[in-house]
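Engineer: Take a look at these structures.
Read-outs throughout are calculated quantities, based only on the coordinates presented, and are distinct from any laboratory measurement. Computed from a predicted model, the values in this text were never measured in an experiment. Cβ atoms are built from the backbone, for glycine too; each structure is taken alone.
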Structure I
Amino acid sequence: MTTTDLTATAALLDWATAYRLDDADAAQVRYLLLDHAANALGGLDAESTRTVRRFVADRPGASPTPGGLRAPEEYAALVAGVSAHALESDDTHQPSSSHPGSAVFPAALALAESTDASFDAFAEAVIAGYEVIARIGEAATAAGQYARGFHPTGTVGVFGAAVAAGRLLGLDAEQLRSALGIALSQSAGSMAFLDGGAWTKRLHPGWAAHAGIVAARLAALGYIGPLDPIAGRSGFLQAYTDTPEAGELTAGLGASPLAIHTTSIKAYACCRYNQAPIDAILTLVRQHDLAPDSIARVRVGVLEAGWSIVAEPEAEKRRPTSIVDAQFSMPYAAAVAVLHRAAGTRQFRPDAIASPEAAAFMDRVDCYRSERLEAIFPQHWPAEVEIELVDGRVLRHYVEGAKGDPERPLSPVDLEAKFADLTDRTLTSEGRTRVVDAIRTLGNDTSPGDLARLLGSAEILASGVVALS
């Protein structure tokens, strides 16, 4: 470990404790929070979430938990994080290939409720958490973690959750260092979920939120962590990646845009590597009013980092047998974009996945690698597609980024439409209105604790969601 590396870790934590909120950042927190709420509440009906809720139901506590339970704060965060990742529609920080919202917001909401935090304190904690996830994730590099079989949301998410929880507990920079060290010993998340439709990916942000709270609580009580858990000997950058870039911990710190402003919101309910290709396909299908039977083949350029996630094994990607399989299949994403001109939650339900039409069209989808795409990755996640028509014409389209990226953000109307789509089966109409209004007025008429209690209330839920059987 060098003095420079130690200074970088310390500088990041100094920034995390010193950051103070401004109006633009406050508005962005509300924007990201509405997307998180859509995912956390929309995912309640997933069987993976129901299983975790049953697990938590036996642990009595005081913290409100999505789905109407009360549980210890770390278990409330576990449920919220698992649920928020169930629909594969939560936000993405592209340069770190992580989903920060599903780790940070559950921890921050649980601690804000138990500590009666102000909106400013809550928002500052969230922003610090996002920044730490982004910077540690960029320093580790997504490719370097993937090469070792790690899922960045799980591995780096715990650090952001620990910092968010630590801010709300009033930890100083030295205590935050210990919290990160304790978090390091709980950092986890394997890419093995790609085999067999496993649910374990959904556990990763929930566990990160849970472990982050535990780390912050232990640090607050004086539990001592390692001197430099990130860039030090046997630290995160040494243990979890093949390609460490320690300089990214502080590059542009305090000058470059914050991670909350460079985080993307998904427009489609599937893997991030499918988002821009879906955009490109939809553009061609809509511009040329293409009927499915007019298309001979669809060819999709896939980023190298996503190749083994959405394009291979080819036979399996062309025949997804579960929701998870479909969420991580480029052939299936292309098929629904053509067949339904949509890729929302309805297109990733079992009946849609099992349809003969989808199976037949997936056989017409080919994936290929493209050097053109790699040139601007990971700062941008571009896509290129070719659609060959039965009449011999070939249509091509390139997009530098997907709808929902910082350069093409979802409008407030689009985001509320996404909220309605994701929560269509889990919230009542009145419940949806109450949540949207509460987030709009957060910091004015609504406190973070009020919001946490609303999100954990059974009153907003559609019938059948409360039951755990």
Structure II
Amino acid sequence: MFAANMLEPENSFNTFTEERIDKLITLVKDSNTNYLLISGGGEPFLYPNLMYRLAEKTSANLTWFVTSGFWAKNRNYAFSLLDRMYQSYLKGTAQFPNRKICLRLSLDFQHLEKINSNKFEYIINIIDFFEEKIGNNSNFFFQIHSIEGNELLIDQLIKTLNGKLRNKDSVLHSFDKKTESHITATTSNGFIFDITFAKLLLSNLAPDLSNLNNIKESINIWEKDHNINEKGHAPLQINSDGTIGSDMLVIYDGRVSGAWQSEMPDVKINIDTHCHKSIMKSTFSDIAVLATIEKGLDYRFNIINEVSEKSCIRAKAVNIRDYTSPILMEEDTIKLYYTIRAAQDYITNNRLNYSDSELKSIFSLKKNELIQLFHSSNQDILKQFYNSDSFYKEIIEIIEQYFKKDDITPLIKYLDKNKNFESIKIDKFRLLIERIGKSWYEIKKWSNEDLNKLIHIEEVLKKSLNKKIGIYEGLSRL
């Protein structure tokens, strides 16, 4: 569902460019990064030269290169690519002698079906390289990452290798997630590698909030990860010496979250224009972000739950942790309410000063007064879209005419006439309509009768999108 759409032409939005790789290398060094994971909604090894550069230049103590292994179907090419990765790693050890690099292969029934190789041949090619050229006890090593429910597949692989499995704590247990299970595999030639099993995330960009029983499991999965793996503080990493670091996220288009799962969507940070110092300054200078970092995600959820339980539910039910903040803080009214409440707490603790008389009147409001103001506001997500872009303004006006006249033809003609509209705008609005139909928001203006017609609008938008080149639904597109 979240794989890269290869029909979309390569552009600066969907591709991590060479310039961004260099900026990432600098960011990793300047931030004293301990753990670097190269992954995402695509395949990093579509650009092997960039991966070689990262393997040489990364200063992180441990760098993971996540891959499907599609490139290993040809044995000679697989050996050539891996040898270049290894030589790049060796070249970088002169400057960073103690660092580790892991090639982490994603293996499950879905990946195997997509690659459509001769069963495990491509995996055996990779294992053979490590077995013949690297061996055990190296800081350049191999790991398989699978999903719970794929144990039979792993058993089949090990039988193909004439190998053995045994339960064992991972040698990298301090880096792996506590909710993941680990086993160790040994080939017939004595090569040893770890296999980890992650919990399957029930990811869905538009879960139906009208039936909470159907999304209970998704919420439980999110909360288990939050409480056990992240210890309630996703944006922070507690180092072994007790020092605290931040968990950052960098997207293909360069967008940066300086504090994972805690960012505010309207605080624009991009690796193209921000260095580590300015990333941290922009992150910590926002009251709402700082409050979440210091007090935890539960603090933020508890405050937002005072006015919008739905916002909290959908942020967890989507089951994509990178999307937690963009979805939770999507509505301007939520952002404003949380910022005011967080600021009030800082004022109470004598950590925030202000002199503006208008701010004084706002910050002096009691919680019940703020809640009342929130619910009496005529602002909603629909109005937010309406005011943000002329395309959304026009299409909403056409839809409201459809509600009155029950004629959807003007919407079809509008989309056909304006074929140069960006696919992203149409798809973003289609997703909004789908979510409104699944009880994501409190819509002030549309009646229940209007809402029942949304399915027809969504169908028209989908047909319009099908006439265009597919797009990659990356994080920034939410």
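Engineer: For mean count of other Cβ atoms within 10 Å over residues 23-30, find whichever of I, II sits highest and give me its label.
Structural biologist: II
Engineer: Okay, next question. To test your reading of the models, identify which of I, II gives 27.8 for mean count of other Cβ atoms within 10 Å over residues 71-78 when calculated.
Structural biologist: It was calculated from structure I.
Engineer: Still on this structure, I have one more. Work out which structure the value 21 belongs to, where relative contact order in percent (Cα under 8 Å, 6 or more apart) was derived from one of I, II.
Structural biologist: The value was obtained from structure I.
Engineer: Determine which structure produced the value -0.51 for log10 I(q)/I(0) by the Debye sum over Cα atoms at q = 0.10 Å⁻¹, for residues 55-318 alone, calculated from the coordinates; the candidates are I, II.
Structural biologist: I
Engineer: Another question about this same structure. Output the label of whichever structure in I, II has the greatest value of mean count of other Cβ atoms within 10 Å over residues 191-198.
Structural biologist: Largest value of mean count of other Cβ atoms within 10 Å over residues 191-198: II.
Engineer: Still on this structure, I have one more. As an exercise: P(r) over Cα pairs in 10 Å bins from 0, in percent, calculated from one structure in I, II, equals 3, 17, 26, 25, 17, 8, 3, 0. Which structure is it?
Structural biologist: Structure II accounts for this read-out.
Engineer: Hey, mean count of other Cβ atoms within 10 Å over residues 239-246 derived from one of I, II reads 17.2; which structure?
Structural biologist: I
Engineer: When mean count of other Cβ atoms within 10 Å over residues 255-262 is calculated for each of the structures I, II, which structure yields the highest value?
Structural biologist: Structure II comes out on top.
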